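Below: a set of structures, written as structure tokens.
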Structure 1
Amino acid sequence: MDMKEFKEVLRIQTTALKALHDYLYEKDCVQVLPVMLSKTTDPLSHSVFDAEIDYYGDKYSLTKSMIFQKQLLAPHFERVFVFSPNVRLEKEEKRHGGKHLIEFSQLDMEFQGASKEEFMSFVEEMLCLVVKRVKKERAKELEVLGRKLETPRTPFKRMQASETIEEEASLHSSEPFWLLGHEREFYDKWEHNYDLIYPEGFGEALSGGEREWETKEIKRKMLLTGKNLAQYEEWLEASQHFVPSAGGGLGIERLVRWLSGKKALKKSLHLQKYPARRKPN
């Protein structure tokens, strides 16, 4: 992607971020600031290298997602969201696949007392608003990129993860759809998980689910998935005050990638090739 295209993509990204903020504010969601260092962070459902620092003998992890912080806030706010940097040092099998970044931005949301259907409907409406706004305000940029966007129809199609190969379904779909029923992290109700998938081969957009909120069930799933309970002692203690909630994380770079039609996931400015600087006259 040359600098001309990169500039058009950044303009599309700016409009998309503004549309997301506008929608979330309109729905009376409370914005919180990201936590970048903590003693406990998302263990994820696949193995990565831990990004840790030692500070006066204490170990702190760079945030992989804000799931634990969101659950701590869910008893106190009806709807919370955060635009959070996430660091995930992927291992070799995912490093060059084009789907994963080791550092990316995510819109993390958590809704108190929500069901999966309520959260999914919220996301569908939000995504459609973003597409409409980009089509209206960035028509010139989309034309330069050769990208034709269509506003998705709602409700999005639902598929079962156990019966669907994500990559093939994404490649052959013309509209976003949901994959349901993944067995993932111990903090999710596995029968109420969901992934939002972009069409045209762009793949996963959002991952989330209804949350486990009863300490006994959380511990059972932690042991089932081989987690060390002592590592999550403070979080488990706090879980006694948890309430039912549902949420998810929407990857910003993946959203912009789909909106702009660009296959590359590179985001850092220093990765772009700049023209030689002109000498002053």
Structure 2
Amino acid sequence: MKKYFLLILFLAAITIDAQNNPAEIQKLFNDHDGAFVLFDNSGGKYFRVNEKRCAEKTLPASTFKIPNSVIGLESGVIPDENFIIKWDGVDRGIKEWNADNSLATAIKYSVVPYYQELARRVGREKMQKFLDEFNYGNKIIGERIDTFWLDNSLKISPDEQIEFLKKFYFYKLPVSKRSIDIVKKIMTEENYPHAVLKYKTGGGRKEDGTWLGWLVGFIEKENIVDANKNDVYFFALNVDGKSFEDVSKQRMETAKNILNQLNLIQ
């Protein structure tokens, strides 16, 4: 038991040491420009890599599927995660997109057409109301209701992603608990021996044509003192790349490497 306790203290020390060395964590970006921010809810502390970029707003791309799902449910446009929107018959070259989808499968496969139709059904007035109430990024819809999170109208920083996720997780958004719980349930989940990782990816082109990849989410980690309690960590990462394939690979690899280095998903 004593050895086990010492091991726990050692691992905790690794986390603290890593959190004090953002320059070392920066190396995990593999020469890609990017930013990472983590909020340790139990400790009330932030950890940032590339602090300046953590405050810079860019398009949210498909990370907006988290609030978009909540808005769809809360507005009554869709009743639950099983609600089907039928495929419009347009071949977009992705098998999962060329099919009828529910909210659950649409977030799993990041089905853009589903969420575009959802946004059209919600409408500009209601969508703007929710963006304002959520204080989500710059809160700008722009010209088109079905592309504003993809076309650089709506923008959000990594720091702002964290603030949204905190309100989402702790039911601080002005929506029902049911809507939040449904979206939490359908977010991509990975299970580790002592932690659960929930996240959403995103990818798109910034105004200068650079490809951007996102990974945002939270980790519920077993508390080393109280086994019935979880410590919660919120994170947001974005990274630039030369192609969609490049940022798709880098966002996942970099985020997982950082979270491993910080001893959060081991």
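Where is relative contact order in percent (Cα under 8 Å, 6 or more apart) largest, in which of 1, 2?
Comparing 1, 2, the top value of relative contact order in percent (Cα under 8 Å, 6 or more apart) belongs to 2.
Determine which structure produced the value 1.4 for distance in nm of label points 7 Å out along Cα→Cβ at positions 72 and 168, calculated from the coordinates; the candidates are 1, 2.
2
Starting from the value 31, 18, 17: which structure in 1, 2 was semi-axes √(5λ) of the Cα gyration tensor in Å, for residues 80-239 alone calculated from?
Source structure: 1.
For structures 1, 2, calculate distance in nm of label points 7 Å out along Cα→Cβ at positions 232 and 248 and state which one comes out highest.
Going through 1, 2 one by one, distance in nm of label points 7 Å out along Cα→Cβ at positions 232 and 248 peaks for structure 2.
Here helix-only ellipticity at 222 nm (-39500 (n - 2.57) for each DSSP H run of 4 or more, over all residues; to 500) was calculated and came to -10000; which of the structures 1, 2 was it taken from?
It traces back to 1.
Name the one structure among 1, 2 that mean count of other Cβ atoms within 10 Å over residues 112-119 of 16.5 was derived from.
Structure 1 accounts for this read-out.
FYI, it's all coordinate maths here, none of it is from the lab. Small disclaimer: the values here were computed from a predicted structure and weren't measured. Cβ atoms are built from the backbone, for glycine too; each structure is taken alone.
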